[in-house]
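**Student:** Input: structures, listed below.
Just so you know, all these numbers are worked out from the coordinates, no wet-lab data involved. All figures in this text were calculated on a predicted structure; none of them were measured in a lab. Cβ atoms are built from the backbone, for glycine too; each structure is taken alone.
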Structure 1
Amino acid sequence: MTVEEKVAQLGSVNANKLLNGDATHDREAMEEHLEHGVGHLTRLGGEGSLPPRKAAKRTNELQAFLRDETRLGIPAIPHEECLSGYMGPGGTTFPQMIGVASTWSPSLVEEITATIRRQLAAIGTKHALSPVLDVARDPRWGRVEETFGEDPYLIAAMACGYVNGLQGDGISATLKHFAGHGAGEGGKNRSSVNVGRRELWETHLFPFEAVIKTADAESVMNAYHDIDGIPCASDEWLLTDVLRGKWGFDGTVVSDYYSVEYLRSEHGVAVSEQAAGVMAVEAGLDVELPYTDCYGEHLVNAVEDGDVAEATVDTAVRRVLRAKVKKGLLDDPTVDVDAAADPFKTENARTLTIRAARESMTLLKNEGDVLPFDGGTLDAVAIVGPKADNAQELMGDYAYPAHYPTEEVNLDATTPLDAIQARGEKAGFDVRYEQGCTTTGSSTDNFDSAVEAAEAADVAIAFVGARSAVDFTDLDEKQADLPSVPTSGEGCDVVDLGLPGVQQELVERVHKTGTPLAVVVVSGKPHSLEWIAEEAPALLYAWLPGEHGGEGIAEVMFGEHNPGGRLPVSLPRSVGQLPVYYNRKPNTANEEHVYMGSEPLYPFGHGLSYTDFEYGDLSLSTNALAPAGRMSAEVVIRNAGNRDGHEVVQLYASAEAPSQARPVQELIGFERVSLDTGESKRVTFEIDASQLAFHDRDMNLAVEEGPYELRVGRSASDIVSTAAFDVTATKEVPAAGRTYFTTTRVEIVE
């Protein structure tokens, strides 16, 4: 290979550079951008707004050009976004990942991503830019909705399910954003991260390590920010020493979009595009996305000038070529165009979206058993709020309709209003809908009509929340009094966690009518809802439940499904109270502000059910655990209520007298258990001592001698039973000897 051909394998080109306005190929552009080959084709279907058959056809044509009309004939790796489903026309949109995390069900994630995998494969995609493994502990950050929450263990477990489903048939998963992207200063996207190495290892790197070691993820994407002054895109310690040296990762590292160029224009550490390209490739970043800014001819010149060793380029090229071989691209890069639409808009996909939505529903309050509603006893239901009847408002920032809000999208969607009206027609009650207000506007002109609807109804439901999108508006437009400005999603970071606009005022006015009120939050963001939590009798968090999320909401509200969702993030009382994540260290967890305590409004793991679950005592197989040993912990739970349901059994560990300040407790196991009325099940957790390890003063990972406590409960704050044990000695954990996850066993108790 010539240097030009090698470097071409480290670059990419996007749809806008290859397609004409009518979505046909631009022959001159193909010859210009693909002359020496290319590493990746960037989002032909999604960015090109191509329906499945056309996406497959255009991908085939480009692959044929690369195979037949370039000297080496090496096809490209087509990639797409798929955080909550394939982000292109026709793709099924599932709940946003913060909602999926509320299911606490890795097996459900695996089913979801298996469906996504089939859709991606049908259009010729071989590489997916998901999942997100960022730890979300600052809810001001707009991208909290993309994550699996605040806990490294839960994130890792859910991400393993994501990767296992996606990589089952030739689609490479990409773990992002490596690393610490959720810990930016001020909760701002791409801002600097300043954390100690111990916190970096144990909190932000843990999910990546666990998923790479246990699910064999094939790709990693660098984060935008710097850590203690070193941008991740140029951090050799992070991308090479840790990722490849310590963990043995042998896949490809791809850049977050434009992050190589940002070394020059945002971080200011590179004087030119060529210098930025050299920094990134030497750090271990293999492929520049979404198109070639700083690699390409800049790396060719750098090799010729002696600024970068050709051997360094060779190393990256080998990784890209191995990925192409592994994906079967060198055998046949084309797909069946006629069959490309077959996995789209299927009944199985629709059914799964509804199931995922209903299992993500998280009931936070149900005073007086307001929920579920009995449709047979109602004459009229009032529906108010801006989140009740807009399908786009059900979706997260990386869903196609939200990511490209100006595109015309033919949505097969079910809003909450749709689903409740359908039940009204069947049961014979009227549904009276008044929006009342917009998500961010200040107008209260329509409050009176919403209040009148509530006064005339038996029950009222207020659908409120934040609009999610990728924010492309400028600062002046953000400050304007617009009816629906995104306040959740990438680039939509906020300083106020209350409901945007006048939505809370609407809820207060409706509440004053005295009509029984249920508030449903449809949002990707943890909001501070103290007044609503105190005054409204029922509060349901629906997150961003996807294209058929309205059906999932209605199933829970009318008792067709017993809610089993549990919070993957703690909900604060106020933005000024932050941080409130559950596993803070004791001094942070216990110290209080003058006017407010340190406990969150609703804790991590919290969620109610329409039935009651009883726990027995937690019992251990031993109270003396060797530092390289294993133990089991078991508890019996019983459904003591009159409805079948799901309980999420949560297991936490606490070091009682550690040699350094440690989190007050840490999640080390969980199991979502289905229990029929009156049924009992024994849940057994198999725990390896290495799961208790932390980094000692010399930054060696070790299990420390001393007393510990295991805690089982319904949430991080609702501990039902505890059991004490001792680790008998201190021992370092060998590099290949770490266990990342607790295994569980569930048995029916007769």
Structure 2
Amino acid sequence: MHHVKRFKRQRIALAVAGTLIGLGSIPAAWAADGEADSAALDTVVITATKRSEKLQEVPAAVTAISGADIQDAELRTTKDVAKFVPAAQGWNTESRARPRFFIRGVGSNEATNNAVNPIGFYSDQVYYNNNLFQGAPLYDLQQVEVLRGPQGTLWGKNTTGGAFHFISKKPTFNTDGYARFEAGSYGTRVAEGAIGGELKEGVLAGRAAVHYEERGGLATNTTNGRDVGDFRDFAGRFQLLALVTPDFDASLALNLRNLEGTQNPWYSVTRNGAADLNGYVAPIGNGNGDRRHVAYNVDLPLRVETQGLNLTLNWALGGLTLTSITAVDHGRRWGVADSDYTPYEYRTGSNARSYNRNSVTQESQEFRLASRKDQDLSWIAGAYFFHDKNDSFTTNAKLTGTTGTQSYNYTAYTQDTRSTALFGSAGYRVNERFKLNGGVRYTRETVGIDLTTRIASSGAAFPVAADWWSPDSLGAATTSTYYSTNGRVENSWSNLGYDFTPEYRLATNQLLYVRHASGFRSGNYNTYITPNGVPGVSQFSVVKPEKLKSYEVGYKSSWLDQRLIFNTSAFHYDYKDMQLVVNQVFGSAFYPTLMNAGAGEVDGIEFETQFQATSALKLRANLSSLRTKFNELTAGGKSYAGFNFARVPRVTSLLGADYRLPVAGGSLLLSTDWSYTSQVNFNVTDNTDPYAIQEAFWLGSLRAAYTLPGSKVTVGAYVNNVTDQRYKNQAMLYQGGTNATNGHYPTGYGEPRIVGLSLSLKY
């Protein structure tokens, strides 16, 4: 049966590939056969090279999604952008907090407060180190640019696998704005808007944008009747643009966000509906049961707050441009979780509930000096400085039960990072067809930590107080230090990153390039400190930096008078000291550990195409195929060489269409997108357990929008996850052993079908 399913999935993937290849070979005669009314695709301009350049002229794998497309597609948060990008995924199990991005097999399955993703996250050219900044809603954006592959030069801060760059709409001297309202399933409500224009004639302009969204629970906690998975999310962006002189401009932006609610529901799943080691039988059984009800003895509250201020200055100095980007950001995250997701105080040998508090302040400064881009030799040189301070407090506890089975421990640390980099990039046009591009970046990064883990003895009953996580609530129980770094521990790492990209223009509409590049992610510390006496497991340790070398060949083309765009690339990655979390089970207890895999590799091929078939019909598609493999990985004394990477599907694809037609003096837009994800395993060391695997699945969306005459008012309707597909976004073995019938898997699922209505006003 599995072979039949796999064969069907392969046929689907081949059919998609055939469609793409067929689109890439449509003859020019098409235009002569009744399609003279078709319009060209828009020319897309990107800033992936820290300059404004046409997407099809940049020798790199970059996907750009416009702000209009984001709004039309009903994309909600940063992770949702990934579905439009070949070989990219955006995973999230914490409502809208701490997403996990993957590109071409490179990403992080880490959820600690000091996690650093190898996919760089940038907003208006500002890098955000901690993932609590990265789950923001999408609103009032100019476009999003996703760079695939290591970015060792211009975007070199911890970007082993690529980068997401979110670009907001900037103030202009023309008054414009919009308002948008939505209502949908599960009590979804959205209100957002923006207004901008001239504040002082020819000198000062401003723009203000706000977004508010709320949703009711996806499930009800039957132990207390409260919602699980509800949220209220407010975000605001306020910008000023000053034209100080004809050669000098300054932009100032203030960003705010406040998210409050609960985590998305997790479900207890037991094998074949059998009892786990504690005798508990999960109501959802093998994953096919009721998803509208859960039973927890601890609620899942979640709160995220961020504030940021950034200043961008540009000076025109003859034929040069000097740019300065200064940013200060602060964020806080607070949450509680029921670690076993049952109504009981379970988790034998470990803990049943957890509390997590995180506070981060970061400052960054970038200077760039750029030559004119229309010269035979063009270049950019710069310096980058970064500092952050990360305060974390995490408590795990099992507070009820007999004396001796209770437990309490907390880990508190302050971690700070100081990073300095010098970088340069240049391009030399040898002739009209051939150009050489290259760059280098030297990085010096110092990471220090002061960490303490304390445990409480169970000689006295532990009270279950409202603030049970606080050591002050332990009453007669005494605490002792289990582990301490005894002050600040500091490590420094340096790296010389580079890229080299020859490009050759086969014709005015065809570009061939070869790219060799390196990526670097700084070293870190394992802060999974679990005082359960298992030697070498979940103990404090230093994790080495990871490095990646990429070898890529790419082809970009446009056809039929810019009506068809077809891009493709093939690549090989050599991965060294990959940082990953390995979930290990010893006896009946579960131990996550941040560690290095010695070596790994990735091979892949990807396609992107858009086709303006007629002035009314636009088609789009992408396809990626990956092969990932650990060459060196040892955990628990066992080698996992030959295993594939976790959370990385072998095949992903997207098929979509927009059809616009005139109706009653206005226009009606009908749209659909269908994305395919092949099988995914969530555990690094187990790629066969069906309870920790998501089989291949499709997700579909449908949208309709009517714009009234005058193009100022649009009403719409949408359905996301049309088929109400149930798919896992996380599944981990929580309790197990040698008996295959007593495993217990806390499991997270993607969002169910959402139906909604929208109203948009432009002014």
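**Student:** Supply the structure label, taken from 1, 2, corresponding to helix-only ellipticity at 222 nm (-39500 (n - 2.57) for each DSSP H run of 4 or more, over all residues; to 500) with the calculated value -1000.
**Tutor:** Working: 1: -8000; 2: -1000.
Answer for the origin of the read-out: 2.
**Student:** Who wins on distance in nm of label points 7 Å out along Cα→Cβ at positions 70 and 638 among 1, 2, i.e. which is largest?
**Tutor:** Working: 1: 6.7; 2: 4.3.
When distance in nm of label points 7 Å out along Cα→Cβ at positions 70 and 638 is computed for each of 1, 2, structure 1 gives the biggest number.
**Student:** Something else: Supply the structure label, taken from 1, 2, corresponding to percent of Cα pairs over 25 Å apart, for residues 86-229 alone with the calculated value 45. Spell out each step's value before the answer.
**Tutor:** Details: 1: 24; 2: 45.
Clearly, the read-out refers to 2.
**Student:** Starting from the value 0.05: which structure in 1, 2 was FRET efficiency 1/(1 + (r/R0)^6) of positions 502 and 630 (r between Cβ atoms, R0 = 35 Å, to 0.05) calculated from?
**Tutor:** On the way: 1: 0.05; 2: 0.65.
Traced to structure 1.
**Student:** As an exercise: distance in nm of label points 7 Å out along Cα→Cβ at positions 414 and 454, calculated from one structure in 1, 2, equals 2.7. Which structure is it? Display every interim value, and only then the final one.
**Tutor:** Working: 1: 2.7; 2: 1.6.
Structure 1 accounts for this read-out.
**Student:** Quick check: 2.8 is what I get for distance in nm of label points 7 Å out along Cα→Cβ at positions 174 and 342, calculated from one of 1, 2. Which structure matches? Intermediate values should be presented prior to the final figure.
**Tutor:** Working: 1: 2.8; 2: 6.3.
Going label by label, the one that fits is 1.
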